[in-house]
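Below are structures written as structure tokens.
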Structure 1
Amino acid sequence: MQSDLDSGTILRAVDDAAGYVAKICFKTGPPRLSGVELEWTVHDAAVPERPVDPARLRTALGPHAPSTLDPDIPAAPLPHSGTVSVEPGGQVELSTAPRRSLGELHETTTSEFAHLTDLLGAAGLVLGDTGIDPHRPPTPVVDTPRYRAMRCAFDRLGAAGRTMMYSTAGLQVCLDAGESTEFADRWAVAHAVGPPLLATFATARRHAGRDTGWASARMAAWQFIDPARTRPAWSPASESTDPVQAWVRYALAAPLLCVRRDGEDWSVPPGITFTDWLAGALPGPPTTDDLDYHLSTLFPPVRPRGYLEIRYLDAQPGAEWIAPVGVLAALVGDDRTRDAVRSACEPVGGRWAEAARHGLRDPLLARAAGTLLDLALRSLDRTGLPPATREEITRIVARRLAAARKGPR
């Protein structure tokens, strides 16, 4: 199921839409590239509870300010070609350019992180180091037609949508899908390791000045918004399902979050899926550009975008982002250990809610995480990371496991 449709082509049949999704979302080949998207809450250095307004962020980011803050001037890339975006709650996100080695990714991202913190620091701002704002309740900072439509759609389902939009910060790891003979296995492993790695690297317990009782209140917020766009597209029960077919069904059955149009109102009536739009549920047929945009409003733990965008990790303190990135690269990328990885994950398949609630206090998750981390650390020498970075990752992992055994503070 493939498609030769170009950008901007009008879609009139489900088969054409399905073929287009299959073409753009799973691109196979030798796994060479990796990247990260690092997101942080932003705080006043002296009074972290104080709101940070968009004008202050725009001034701090200067030429790198995105169009959501400064629509009149194109944003300049960071020194190593990374880009900056600002999320609806004022969270700042650094998206790296793809790199051919994990060592190069670490080096260039470390440099751009330093550049970004210097810019913000000069304006009296600091980046948070957890996956959810520990100080402030959910508060809008950036307002666009997309964000207003999101808020409208999520408000129908409760308060979790606003928490997700305005208070959460994540770490996204981007890895090539791999060769046609292995991408289904890499897809499955990227999902299978999710619950134990979410539990291991959870940082989002305190929110708005209180202990939430969740190891990852960030992931809890994601789980409580629209499951048709946030649930995993893979589960142990779907092991034998072709990933392409599974993602096509997921994408076309998901309700529309918004539809771009002239004016400020991009909202849509609840429950209309992309398949419904193809059948005439909205005025005018959709195009392939509309389908591209719809895909950008789907937020499963692993999202195929031509590569695998792994989305289930909390933001990490400072430079510690390299630890989960190195672990994931070792587990997903080493074909010599993937069978052992999947075996270790079998007892915790689908335990996303338990991972978010209990972290490594869940005995099954703790046991699986211990096995996975041991496998990952023994495979780090095949990731292209230099010895000093591998030793740093080992120290971070050991500290996380020790802290988990002591329980929440």
Structure 2
Amino acid sequence: MSSVIKRLSRLFFVSLTTLPFVVNATGNNDFTQCIDNLQVKANAAGYSRYIVNDIIPSLSPIKRVIELDQRQPEFSQSFADYLRLRLTDYHIQTGRKKLAEHKVLFDQLSKKYGIPAQYLVSFWGLETNFGRNKGKMSVLNSLATLACDERRSEYFTAELFDLFHLIDNKTVITEQLAGSWAGAMGHMQFMPSALRKYALDGDNDGKIDVWQSEADALTSAANYLNSIGWLEKERWGRQVKLPKDFAFQQVEFDQFYDLATFKALGVTRANGAALSDYKIEAELVLPAGADGPAFLVYPNFNVIMKWNLSENYALSVGLLANRIQGAAGLKISDKSQRNLYKPVELQALQKKLNMMGYDVGKPDGIWGPKSRKAIRLYQLKHGLVGDGFPGRAVLNKAGIQG
């Protein structure tokens, strides 16, 4: 089973496919045509006159949104750099304070939804610094900009229409709609589709306000995680130690195996103790290659990936939750830091691997599942460590110069 989870299927999307979008948000004429198409679709779908005649015509593109979409830190920062900015003393100490401050609420949520408090606090800290950075961009304009851009037009159009629904049924009011560049909102950064389906009134005041009410936001997050498959009795994963002669040829990445398989291959806990005989499936994740930290992740890791489709993000959620609970910090070796690649180097490697018959898809400089698989096969064929990581050894072997 692959650990790379596709985004949740849209429960709602207008299916008027006869009107193509003009998708280039950088051109005013193209954006105007896109907005005209959105207006026609919204009218045909039965949205209010307020949405059709007032909201949609007032939408405008935000150039900054496109720039941010093209260089997301989840895919442009090394694992060590990504982690360094998110597992800070501030996140850990504030997370512990929030656990104590909201103990009654967290106990209720844990009992009702089966989500341990440390995970809710971890998501909260990573998403908005515990509500300090909820975002100030216009959610309507951000979503419109991305809906009118070709890269992920279908996904963001669906999100924009979900937001129209929330406005029409008065779940939100337009004055509230400030958030991230990608249209995420409130303490926990819900996209409109998640807000529409999972948001709850946690403080019982008769309304849902994920911007101002911490109880609403945390209750909605617990409901969301429970609904998308969180396993109450399981952890997210753990750091492990690979033997020096680990048989990479016997384990593919983005693939789950019985925990016993890894135990038989000599994998131990990070402190050298044996893995348990617990019956659970696990996947090996090496975010910085064989020279960096190694993890076995369990099904709950995939639930975190449904929240944000990034292994670095999902690892950060789990590791911060552990630190909030008192676990020791993660050490990243200098050797793994010296083994880093540049996106332009990976893109060159992807092009070369494609030419040699290894399918990596479109060369984009992003280290995704296809690249991991292709690099691993290339490494094993050429006697290199088959960790699937585009480190110096494989780049040098392929003749890629930085």
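Structure data summary
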| item | result |
| --- | --- |
| Ranking 1, 2 by volume of the Cα convex hull per residue in Å³, the structure that comes out highest | 2 |
| Source structure (of 1, 2) for relative contact order in percent (Cα under 8 Å, 6 or more apart), computed value 22 | 1 |
| Structure (1, 2) behind the derived value 4.6 of distance in nm of label points 7 Å out along Cα→Cβ at positions 148 and 236 | 1 |
| If distance in nm of label points 7 Å out along Cα→Cβ at positions 60 and 388 is computed and equals 4.5, the structure in 1, 2 | 2 |
| Of the structures 1, 2, the one that 9.4 was derived from, the read-out being mean projected area of the Cα convex hull in nm², for residues 116-211 alone | 1 |
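Any read-out appearing in this document is the output of simple, stated calculations on the displayed coordinates, not a laboratory observation. Given the structure is predicted, the values throughout are model-derived calculations rather than measurements. Cβ atoms are built from the backbone, for glycine too; each structure is taken alone.
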